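Read through the structures below before going on.
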Structure P
Amino acid sequence: MTHDDVARAVDVLRAGGVVAIPTETVYGLAADVASPAAIARVYAIKGRPADHPLIVHVHELDALEGYVAEITPALRILAARFWPGPLTVVVARGPRTPRSVTGGQETVAVRIPDHPVTRAILAAFGGAVAAPSANRFGRISPTRAEHVRADIGADVDLIVDGGQARVGVESTIVDLTGAVPAVLRAGAITASQLGDALGVPVVTRVGGDVRAPGTLRSHYATRASIVLTVAGAQDAEARRRAAEGERVAVLALPDDPAAAARALYATLRGLDADGYDTIVAILPPDTEANAAVRDRLTRAAAPR
């Protein structure tokens, strides 16, 4: 990327356009928070329900002024420890964040992404962008620019190629609006790490009053059916399904949790492109470090 490329992305955003941007997690579909028409286009491009909130992205903590009701001490602690990085924090909405961005809620999800190109775009833009993953709603998130082109390339005004996403799964979402901090979506940053930073226990919550992106029962879906197995059972399951006439692939991710997360979406996309009917996926061990990959595979395998 050059200065001219950053300037072009900023010009598109300021004109009310929609730009696919790279982050360390997955590629995002960015629009100016202050442009109702641009936000509406994001929802339309994705086919996203209007009550499903977007994540507000800025380049530094102080840029959140007005988009959040208050930069609270807890938010400052998490920002100092984990931003820029793969953490989204849910706090009370400020007057500069319209309810169209929050899915009608009085809370807003915010983060500072850890990608030099996108941080340069955000800094030059000066405002905030709302950016869900740059794919059709409910499908596999994109970790490379070519994934965005394949999914929605004809519908966006600009795709910024920032290489392969380093983390590979969406950010952890932690809700600070309740009595107890709660992880709403698993990611690279764990509940234990958040608790260590805040000095209080952080729970994992399913459901509740605050809606968060990527937490529907069925999400991250492939065109192929996904069947989950434990290690050692995958070959028998694959043989059984192949005997019934299905074209079957076995998904075995790396043992290292970070490597597994980085490989997950690109591998699923490759298997889908190869036309398999069924993907037999081995769930990694049930540890905190594997929570994000287990979550994505479980939602991908849920009935649609």
Structure Q
Amino acid sequence: MAATMPDYDKLKQQLIELMGGLPERAPLEAQIAERWPRGNHFVEYITYNGDAGERIPAYLLVPADIDQPRPAIVALHQHAGQFEIGKSEVVGMTGNPDQAIGKILVEAGYVVLAPDTLAFEQRRGRVQQGAYYERYVAMRELLYGRTLAAKYVADVSRAVDYLVSRPEVDANRLGVVGHSMGGTGTVFAAALEERFQAAFSNCGVCTYQAILRDEIIHNFMLYIPGLLNLCDMGDIIALTAPRAFMVSSGAYDRIFPADGIQEAYRVAQKRYEQLGAADKIDLLLMPCEHQFNHTMHQACLRWFARWLDWQYEE
């Protein structure tokens, strides 16, 4: 007999409880510190309030030719153990050009917001650095009954709060994209932040069962006490339904095994089919390792163009 499909409304609340809850939102008090032209768009360096009085630094990319509100994307950076950079890589200022999905998206006409994740770039520690600070903040959150996953989701919601405050942004056409840690962050953010209409997760999806089977260690954001007593990754993706979600990954990715990617997708796909939204979920499994290559970029552009009602040119 087939397994009974979860009560997804109940599952969402249970997931939030396991994560330790999501904080109340403080006033944004956003500030634009700098603005300069680059190519066909402007770059703004901004800060706004997170929770507990913390300021979140981010880059906002705004097309120069805006004459009416546009679709907007939150672009989440990777981990890669490179704590010295975060948002700057996403917007193409440093690091691997293949990771500059924010720059690619703004050049296609989207407004893009790229924030620093806690422990990266401008959100590193004053005393501890690198992996030590990441571990410190993860353990700190546990002491207060919270998880790093909850912190990351709350920070993404703050990014959405900022985007919808901007006159250049159409609040009904919002998306989220990320690679690796950013790809997993996309899963949780899309599941719990319902203002996103479309999501593209690159090299960030796999069942926990496959990860445990292969004894793979991931970043702290992936770990939520008691999660596997409740669900696995496929059911978390399913919480996004019927909003659009695309899984993109490498078939030879050593930290996200292909069979775990396919199983998570299969579970989520069943939920989309149940809701009559089978066309709003898709899987791209490339013959590559852990990367965000040109073909994946193009798939991302096509996905957002389709579900956020924007033009796409090959």
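List of remarks:
- Test item: log10 I(q)/I(0) by the Debye sum over Cα atoms at q = 0.12, 0.24 Å⁻¹, for residues 203-290 alone calculated as -0.44, -1.26, pick one of P, Q: P
- Origin of the value 20, where relative contact order in percent (Cα under 8 Å, 6 or more apart) was derived from one of P, Q: P
- At a computed 0.05 (FRET efficiency 1/(1 + (r/R0)^6) of positions 179 and 227 (r between Cβ atoms, R0 = 25 Å, to 0.05)), which of P, Q: P
- When distance in nm of label points 7 Å out along Cα→Cβ at positions 67 and 147 is calculated for each of P, Q, the greatest value falls to Q.
- Which of P, Q leads on mean count of other Cβ atoms within 10 Å over residues 131-138, largest value: P
- In this comparison of P, Q, the computed figure 15.6 for mean projected area of the Cα convex hull in nm² is attributed to Q.
- For 0.45 (FRET efficiency 1/(1 + (r/R0)^6) of positions 35 and 235 (r between Cβ atoms, R0 = 41 Å, to 0.05), calculated) the corresponding structure among P, Q: Q
Each value in this text was obtained by applying a stated rule to the coordinates, not by laboratory testing. Model, not experiment: these values are computed from the prediction. Cβ atoms are built from the backbone, for glycine too; each structure is taken alone.
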